[in-house]
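Before anything else, here is the set of structures, which you'll find just below.
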Structure P
């Protein structure tokens, strides 16, 4: 009997600890890989119970941004669903189970916008120390951006290693990040300009001729088998950077800026 009571007390304490941990860690479904990355960075990766088909994590799949799988989501009993604002609001409402909260987030419009997304995720996921972590990240980002010393150079930022090439403007997160590093981003189109037959500017060579950059940054993808051959024929300096550090708004930008500073030395 003497041994039974301590064991019962220990079991009760363990059950209480498990309950408290569960209460502090909401069950999260992430419909966008960049939001998964941000949640992991906030220390909430263990709270994620389901991800979209595009995610690399080995977790139950819940469809895509455009076509979420309502049955799969309901089965996971989420407390919180986070998705890109590319998702249709009405569709997401339909697949959000009773009692769950749904957030549609952006972050692709600017660096400040990506900070807002981090703050929303930290608050919604109840990330311990989230505000302090974000502020520390902002300070580190500012320091790394200053170390790049873009010095007002006219810069064109391209993604030309997957499908049709496109360039980034100031009203996109990528363009804004390079402006933060001191470059004069020459793309005049808002957000993204697609380069293909039938468009005002159909290819990279014509774009360079029109905008006259001093330097072209080519953001490559890990999954790309090859890049557009036009890149190698341009009459300006070409710098290739790892695109994944820029394509996902948020903490990976620190690695991107560090790489950028190294390339600019």
Structure Q
């Protein structure tokens, strides 16, 4: 029997990418899913896919930058299922442009609200319920939350903020039975790159990556569910990311060169 059978799992940013693939991974484990994002049409199609795979799901349209919407997400989950066992804070966005080229500085505020506060708000309202079930909190950050990445200053800052928040929260909760797992993907094939903000603050519309050479969202989700199951502290999904974490401390100039190379080669 799956340990996630009948467990209530909230996934923000569920409509596309890693979030959608996480729902596909949890569905055959017979979890009771709460699918949250802004795109209702995509959420409804995902709900049908989840149910076809043996899972249960409800759709809760949610803009995670809106605190009231996040409270409503938690309230709806509890009124429907009576509990929360896993909260996956996955919703996020990115950008691709060097700072000196930026024309719209609102990029910084927008990504901080989406990536950082969009994790804080649901955690805040879910926490009392997670303590009752000794549940799991999952933050989907990025390797860019552990090292600096050129052309992604706003994104990296927000993902660093996620690590600061969740690492602090983990310590606060260490006697509660609630665990915190951080997921730090390297480049992952997903819609996030097509929606990345350019210099003018608008979506660039196409992925700048060599998509055939990067991890799929399905592969990332498989690794993530294993880490969630084991209540791991941290999952870094690539060898490059694992190496970078230590090089930043031991050989920081070397790490800077690797980060620059990765962006230039876009893989």
Of the structures labelled P, Q, one was used to calculate distance in nm of label points 7 Å out along Cα→Cβ at positions 95 and 255, giving 2.8. Name it.
P
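As an exercise: helix-only ellipticity at 222 nm (-39500 (n - 2.57) for each DSSP H run of 4 or more, over all residues; to 500), calculated from one structure in P, Q, equals -14000. Which structure is it? Please list the in-between numbers first.
Values: P: -12000; Q: -14000.
Answer by label: Q.
Between P, Q, which one scores greatest on Cα Rg over 2.2 N^0.38 Å, for residues 31-174 alone?
On the way: P: 1.18; Q: 1.12.
Once Cα Rg over 2.2 N^0.38 Å, for residues 31-174 alone is worked out for each structure, P has the highest.
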Comparing P, Q, where is relative contact order in percent (Cα under 8 Å, 6 or more apart) highest?
Q
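Name the one structure among P, Q that P(r) over Cα pairs in 10 Å bins from 0, in percent of 7, 31, 37, 19, 5, 0 was derived from.
On the way: P: 7, 26, 28, 21, 11, 4, 2, 1, 0; Q: 7, 31, 37, 19, 5, 0.
Value 7, 31, 37, 19, 5, 0 for P(r) over Cα pairs in 10 Å bins from 0, in percent corresponds to Q out of P, Q.
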Could you tell me which structure in P, Q was used to calculate FRET efficiency 1/(1 + (r/R0)^6) of positions 63 and 143 (r between Cβ atoms, R0 = 35 Å, to 0.05) as 0.85?
Q
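From which structure (P, Q) was mean count of other Cβ atoms within 10 Å over residues 79-86 calculated, if the value obtained is 17.5? Write out the running numbers ahead of the final one.
Numbers: P: 21.0; Q: 17.5.
Here the read-out was taken from Q.
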For the read-out Cα Rg over 2.2 N^0.38 Å, for residues 47-86 alone, a value of 1.30 was computed from one structure; give its label from P, Q.
Q
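No value in this document is a laboratory result; all are computed from the given coordinates. Because the structure is a prediction, the values reported are computed rather than measured. Cβ atoms are built from the backbone, for glycine too; each structure is taken alone.
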